[in-house]
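I've put the structures underneath this note.
Just so you know, all these numbers are worked out from the coordinates, no wet-lab data involved. These figures come from a predicted structure and were not determined experimentally. Cβ atoms are built from the backbone, for glycine too; each structure is taken alone.
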Structure P
């Protein structure tokens, strides 16, 4: 343990010892002075903090200092009643501070008690209760504000995490202060009771020792009053510090700076105060010698403040413009221009209500849900989506950019609904359009037609749902492009917390982070979720030592994820309808594989490739007419080469191998890809 930790532990042990062990009077005097010093230090610290969390230990410190003060009270009470002496500090406060008059001392003590108990402690207790309740009630709003700033790109993930921690710490702090203020209140009550005990039993013990009633009363009253005052002064300082902490608002300066800057900020107010004090002196019997110097001081202060006038708006605007020019000339500003946001969502000014919370827009909340949905479905943490308006777009137009490149564009009518026909006769009036996410024919209809369209079987959605669905589908298709080495490193670090040995077997040897990233990106590109990272890393640990070919490793991983891939395309008990690849085509592909030291690749005659593509296109079209989703099934040896051939022309057609399907799933071939 460190020396500081041991010192704190010894201090707590000393407090406990004071409750049961008699201390010599010189040690009591030393501890009393220490108590006053600590209370003064706490008060000064509270006055110089900028926000409450800078003194987060304060609730626990109140408890320890209160216990220390009560321990001193017990020790001094024991010394007064047993020896008739409590040390030089108590005697000094009993004689010198109150002038040796017992009644004056009692009056001073009760005034201190009234100030602390009724004024400061009661007010601090009430403020603590209100602050604790309001801080707890404000937590959901603060969390939503942080999420909104994060989705808008105003803050980073690290800054958002820090803000959430701060919100949580504020709640804990004010909750603890609500309880700690009760310690201060109880300390004041205990002080009153201890004084009465010392006074009553001191007189009784003095008379039992043979002292006359008057002498016993004088002696023990002086010691009791001195002990009460010497304990109430640090208690009053702690109470004041408590009030300052719970009433302190976040600021750029300490309380002294804020008082001077805010109380004496307006010169006119000083002139008014000076005139009022001057008139008070000349119109009332108050001595002019007292009022005129104070009025003159206020007037001089107002004159000095008026000379230091704030800069005019023109000067301020010129200063801001000059600062912007200087920033543009600095090399850092040019570097910042090179930054490219991972995901940007831009919209015209007509779509601002979508993102404006004050106008009922919930786009920010929807994007939060989209990121959570994709994390569950694909196992990837989508980067923050930067949302901004763009006057270069049409008023109702929006576009989605990934890494600076436009990936999608659409148009919304905020005062309309998008209606998609179920087929059959089209009887709903509206503006013809195309549903942006899936390219289906649709219509923009008004609110008056909405009910009729729903009765006719139309699928009717609001504009916010249209754009959020479009964003979701585009991000799903391009998820592989959002997974870089840095994002892969974050996934690996998260996995390492639960599976450290597994991660050590895969990276950095035999596979680098870049090679792991390529495998994960290839899985995402074919719409295979990487959420089950333990299975993926188990496979990479088994085969990574045998080969570093990421194409081959991806095939091994897909086969390990057979249960997941099967459930993705075949629901429980249903038959999986597929298009199979003929043995002739598989042999043509196998014969066209070229082996090199950098890996294998497909080198097929263009005529044969064209025939295969036309055959696949014909089968896909037939299945689309039958309202089946096309799935291509082939042998494991050629699956990745078939994918290489078809991914440019049929990117949405899943290509599976026999090893990627569970043995218990029923497969029905409803088409065969073959060539003459």
Structure Q
């Protein structure tokens, strides 16, 4: 039998504009138990780097515990791979250890806590430590194993420095048992860990029970993912369960890309399902913890450099999603490229305008609206007037603002609500704008369209268009004018699509468009008239594309496009109709670029597109100006905006430059509304 590596395991309404039917979709609660809370997180701060002189290292699955007046962290540690690449998880053979007086530091590194011992029942790796205190002893549960199979092992300590493995060997073995965490529930200890089903290969979160932390029951299944091992990457990593006010919350990932963790709520600690979706935290291997006064979330991962900490929020309303584009840009009624973004300080909506359609000179940033819950989305009418669609803080409702023919703007108006994201917008075959919006918590997708092309009035909402969904929908028009809408199912178990059967006509049922996916897809139309969809696999292991065989027709098979990617690659057509694709690696350190050699044709192998030493907070956005030149916009982890512009339409690129002095809010999915 070949040695087991972590990588191998991973691969194994009304016309008045209200939208009352877009409910939050809470799990049901009994009369004496309040509804579950919704979970989101603030910005993550980098607090500890485990690197040593001449050796760049990362932390992955980790655990935090408070002892006296200090916090301690233990975690998988390894040597970082080349920028944007994943390391060899089989080489993860030790646990790093550091301590601090506060979760935000300062952190002091200590000697590695535990190193692999091949003589101890065939250990070949050390993964995912979890430490608790009981009876004056610290207990470290961790995943190990090798040729003898996956194992959950145990070491103990009285000082958090010297650790001794229990002489009896592994607590138990499994097919792919890993990522243990232990919590007290009622009068017994419960261990949650990940496993593969021996029946159908599905990824599971299993549980076992114990009275003494040494002897454990046979396993039960707390959560079963709908995908199977045959689909590729596990999305049942790093399970963590906490209880609050009679509800149990399971944190599990990677969801929404490598740096993402979903939360499922249940009244039963031994049974969780996607129906209990309760929020999202934008981090990898997230561990929730509290100092008794505040809640925090910690995160780490292969593509980061150490430990990150963020405030964890327990909310009455679901945290909003956002458009994948940030900032967002489009041509206005005067043919000037106009950029909209959110201020990092007060989340107010900002605008910046090209001074002339054929220049690189811009106005200063100016305030365009009050605080918003997500980056806005844009629509452009047949007469060129822009419409801006914004989500209110907390997702309470939608607003929109319409450009006047003279280039000025009408006042903001209510557009519907509540909502879980700013809507997807497209122009249909007869010139009317249509919007597609996700409800809070993703329970349904609603649709609304203009009364007539360019009109200021809109039809009533159709709240039964689709759903539930695991991310906001995306929409594009076929060459013949028929819409196609694409959506991610809850938990990322599949991609679905639905299309108009005739331009402006009836819609098909929802159909399966792809297997498990890691995030919402993107879609664009090239110069040949064919649509292309991009998506990432679960965990972001790879980025793929699928294009129409003929304009407005069927679809070719999925094909690889990039390696590890933080989100579905950006697609933007050049002036000559060739698509340009740009993908950001998890961690934000590498920006890759590929382009079609001809409209609808094969892809160039590509090249690096980013700036050395610059880390991005989120994938870039792009838009073409009136001359046809593409402008790419990206926000760094410091909130600075950088831009890169084609020299000429469909040509090469100028160097990256700054784009104004305002700091912008990336607002990753799951961030709390201001």
Just checking, which of P, Q has the largest value of Rg/Rh (Cα atoms, Kirkwood Rh), for residues 57-200 alone? P
When volume of the Cα convex hull per residue in Å³, for residues 281-664 alone is calculated, the result is 135; to which of the structures P, Q does this value belong? Q
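For mean count of other Cβ atoms within 10 Å over residues 369-376, which of the structures P, Q scores highest? Walk me through the numbers before you get to the answer.
Values: P: 15.2; Q: 23.6.
Comparing P, Q, the top value of mean count of other Cβ atoms within 10 Å over residues 369-376 belongs to Q.
Given structures P, Q, which gives the highest value for mean projected area of the Cα convex hull in nm²?
Working: P: 51.3; Q: 28.8.
Structure P gives the largest value of mean projected area of the Cα convex hull in nm² among P, Q.
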Here helix-only ellipticity at 222 nm (-39500 (n - 2.57) for each DSSP H run of 4 or more, over all residues; to 500) has been calculated and equals 0, so which of P, Q was it run on? Q
